[in-house]
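Just so it is clear, none of the values below were taken in a lab; they were calculated from the coordinates. Bear in mind that the values here come from a model prediction, so they are computed numbers and not experimental data. Cβ atoms are built from the backbone, for glycine too; each structure is taken alone.
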Structure I
Amino acid sequence: MTVSINIRALAPVLVLALAGGTVAACGNDDSPEPATEASSGAAAYPVTINHKLGTTTLEKAPERIVALSDADLDALLLLGIQPVGVGASVHEGGITPWAKPKLTGKPTVLEPGDNGVDPEQVAKLNPDLVLAGGDYYVDSEYKALSPLAPTTAYETGPFEDPWQTTLRQVAKLVGKVEQGEQVIKDVEAKIAGVRTTYPALVGKTFSLSQAFEAGTIGVLRSPEDTGVKSFNAFGMELAPAVKELKSEDFAVTLSLEKIATIDADVVMVYATEPQFKSALEANTLFKNLKAVKGGHYVPLDLVQFTSLRNPSPLSTPYFIDNVLPKVAAAVAS
């Protein structure tokens, strides 16, 4: 039987909730100084962007910016601007491994609840811009946050905008459009280089799943998902049987009796706990998958999983350098 999975089960910002871990919100006296150089090379203000939840207008260059998604944070950092607050990632300290080296201060880390971040905690940071274009929770947050400060949102759908869209939003609002386009050009060149470096990936199928409880597996199924689109850019396609899964969410839960659905040229699975990985790999139906028998199975850890599930201008190069070689090796085995 196929049943819809709670969309949160594969949302990377909540992976640790499934794994039994937590990321604590934290604040300190070492918050970064306001982004006084945000308008370097800027076009004239006011600046307005349009999105699905409304419009965001800045009358002057922002100086205190809160970035609620990894994509928003990475865009900001690549444009040379430090945030005063960030939405917590599932990684240690609430910051992704690829963003951490670019942080020069210690922004307040805001842990989301069921409906996103606490607007009172955001208000304490006195922001003049809240970036939420890539935020999974923005539908729930927007009404509370937008009266506090100009707040961005998605242009396509929650967790569906490509990182380029989010970066262009950020670059326009901070007055660094040309720099933003150069970042996009550089990262897209690296993505394009994958087909040359790993030509065997082109035309191959993949599946990406998460083992988070006994007896079932969560399977990413939506062609509109940003992670799926990343693999498409490498020349790969979602496994046909996975494409046929029906749901209003980007993922579904399958009982292990239906595990054959995920078979592909390369099968990737992230297990939220070691016991789930062990149980899956010991399952006879899983072991009998053509991909598993042929050595085309790639178990993923938390960092690897989140780097591909939440593409950004920093996580994408990280994935290409650190994870994609394992995928290519599995395809070629």
Structure II
Amino acid sequence: MKNYILKRVLISVFTLLVITLVLFCLLQLMPGSPFNDEKLTDDQRTVLYEKYGLDDPVPVQFVRYVGNMLKGDFGVSYNISKNTPISQLIQSRLPISIKVGGMAVTLGAVVGLLLGVIAALNHNTIIDSICTAISVLGVSVPSYVFALGLSYLLGFRFKIFPMLYTANEPFMSSVLPSIALSMFTMASIARFTRNEMLEVLGSEFMLLAESKGVTGAPLILRHALRNALIPIITVLAPLIVDLMTGSLVVEKIFSIPGVGSLLVTAIQSNDYNVVIALSFIYSAMYIGIMLVVDILYGIIDPRIRVTGEGGRPGFFARWRMVLFGKKKGVKA
């Protein structure tokens, strides 16, 4: 396990370097420049390029940026907040997005698991139909529609929660956006949980467990749900990063000063340093969460081996397993 984790960490570091290099190249190909002010003359733009080192070749800029990044320096903003350190811009916004996204992930995962388990245990009943209808609704309706409905109903009509995000009530003003963001996650988890639970409940090892006298909650939690969690975690992992890095539309509706709106503004204004820093953080979070997920596979099901013959399925194999139900490398 230690060798596997070390290998994955090294691959992750290399991947982040490649992502940063690709971003540098793509930003160089973007039309315009960070200094698009019509009041600036050509000579003034030349001075600004020399000041920030943007007149150097791309490889030189890349090496310099990576060296500064390793020291915790992501550069300064060119347009959004001139000469303000990127770390200072992100420091005030990222915790808000992580807090709202974390609440959405927790709510969506817990409710989704409960709905999926309840639907599977009550297969082909009215309860199953209701849970399935909720799942279809959560997947089909965009999050901003839920956001507008919740804002009007619980914020404007009944005044239970604040309609807009405020630093004076950080938790209460985060409830509505968290619920709106959690609906898609909840519906996706509920759907996959139901399907996997139905497959597991009809398997031979469940009959064997029942024949040994295992019934009730231990049967469901220790045997059925544990074996159904592997594909569920595969689906949940990318959703965690998406929610924790913010949703632009929901942030706009509730006036949340998160990183989603910051990234879009940076792209529109060609603020290179902000775009690269946020993209790097997003990539690092995604790779880090996928590493945690891989470790969780071994904890949830020790039969999945990290090394050796018949080792655990790779990332694309796991997605193939989720989509087509082929549990390669896992034997009951």
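Once mean count of other Cβ atoms within 10 Å over residues 80-87 is evaluated on every structure in I, II, the highest one turns out to be I.
For which of the structures I, II does the calculation of Rg and Dmax of the Cα atoms in Å, for residues 56-119 alone return 19.6, 61?
Details: I: 11.8, 36; II: 19.6, 61.
Traced to structure II.
A value of 15.6 for mean projected area of the Cα convex hull in nm², calculated from one of I, II, originates in structure I. Here helix-only ellipticity at 222 nm (-39500 (n - 2.57) for each DSSP H run of 4 or more, over all residues; to 500) was derived from just one of the structures I, II, and that gives -9500; the source is I. Taking relative contact order in percent (Cα under 8 Å, 6 or more apart) as the criterion, the top structure among I, II is II, with the largest value.
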